[in-house]
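Peer 1: So, here's a batch of structures to check.
Every read-out reported here was derived from the displayed coordinates using simple, explicitly stated rules and does not represent laboratory data. Keep in mind that this is a model prediction, so the values were computed, not measured. Cβ atoms are built from the backbone, for glycine too; each structure is taken alone.
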Structure P
Amino acid sequence: MSDELPDSAGTALDRYFWARHANPKSGWTRVAAYPLLVACIYRRDWRGVALTLAFVALNPFLFAPPKDDDSWMTRGVYGERLWTRADYDRFGYPEVLNYANGVASVYVLYAALRRRPRETALATALSMALKFWFVAEMVHRYEAEAERDA
């Protein structure tokens, strides 16, 4: 597609957020923040939890919009933008990946709070794998839309 945010409808804040959210540095640092957050919960480092959550909340505003859509992460965010603005089945595929990820994330929290290292690590890996699977589906959606527009 182009180097501008797809489906640019919405409020100025909405467009500002999504454009910066699509920066691959924003995406990959959010990915890295998840295991850090889990480790902070496991260690009962509440200051670390607060700082990590603050970083995740501010993250999209820290990076400039991407210059192009060459990055896998950028295409994933652009696909997610298209997907969230479309009429889709709330209980269909790929939404089911988000529900499964939600369940896995709740178990991550439980395992980390109970200080079960093996279960925490496995559930974190599962949660991240489900998220990457979802992002891959969003990349496919974006690329299919780009082909249609070509």
Structure Q
Amino acid sequence: MAPLLCSLQGPWRRVIFVATYESIAIAVSALGFMWATGQGAVHSGVISVVCSVIAIVWNLFFNTLFERWERRQRVRGRSLARRVAHAIGFEAGLSLVLVPLLAWWFDVRLWQALVMDFGLLLFFLAYTFVFTWAFDHLFGLPAAAR
């Protein structure tokens, strides 16, 4: 696939990907929190930034542990079952932190925070798919995927 803008590879690709992805995610999740809770832009924006930072740190930590576990497995490769386990483990761990945080921040019950977290999960499922597809079309596939 030929890129629409320019070919972007290496560390710059990752930096631009994460910065753009998280900036859009923060803006959209802040709007979602404003809509769902009736809180203002600053209150919703701050928690969106905090959630983003937590997700980035958790991603680095979780993937390090997952890949360490993966190296010790006799069967190599990433089967559908392994990918599902990875996704569930990542989201469950993130939810363990975000649900109580959202409940405290918005002064809601845990079940209400769980509903908010589920809304975030559904949003990020679709958003990640669309963003990654668009990014690859604009900047080309990474060298490893060609």
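Peer 1: Thinking of P, Q, which structure, once helix-only ellipticity at 222 nm (-39500 (n - 2.57) for each DSSP H run of 4 or more, over all residues; to 500) is computed, gives back -25500?
Peer 2: Derived from the structure labelled P.
Peer 1: With Cα Rg over 2.2 N^0.38 Å derived from the coordinates and found to be 1.17, which of P, Q does the value describe?
Peer 2: Among P, Q, the structure yielding 1.17 for Cα Rg over 2.2 N^0.38 Å is Q.
Peer 1: To continue, here is another question. So mean count of other Cβ atoms within 10 Å over residues 22-29, computed for just one structure, reads 16.0; which one of P, Q is that?
Peer 2: Of the options listed, only Q reproduces it.
Peer 1: Between P, Q, which one scores greatest on relative contact order in percent (Cα under 8 Å, 6 or more apart)?
Peer 2: Evaluating relative contact order in percent (Cα under 8 Å, 6 or more apart) on every structure, the highest lands on Q.
Peer 1: Check the numbers for FRET efficiency 1/(1 + (r/R0)^6) of positions 62 and 110 (r between Cβ atoms, R0 = 30 Å, to 0.05) across P, Q and tell me which is largest.
Peer 2: Of structures P, Q, the maximum of FRET efficiency 1/(1 + (r/R0)^6) of positions 62 and 110 (r between Cβ atoms, R0 = 30 Å, to 0.05) occurs in Q.
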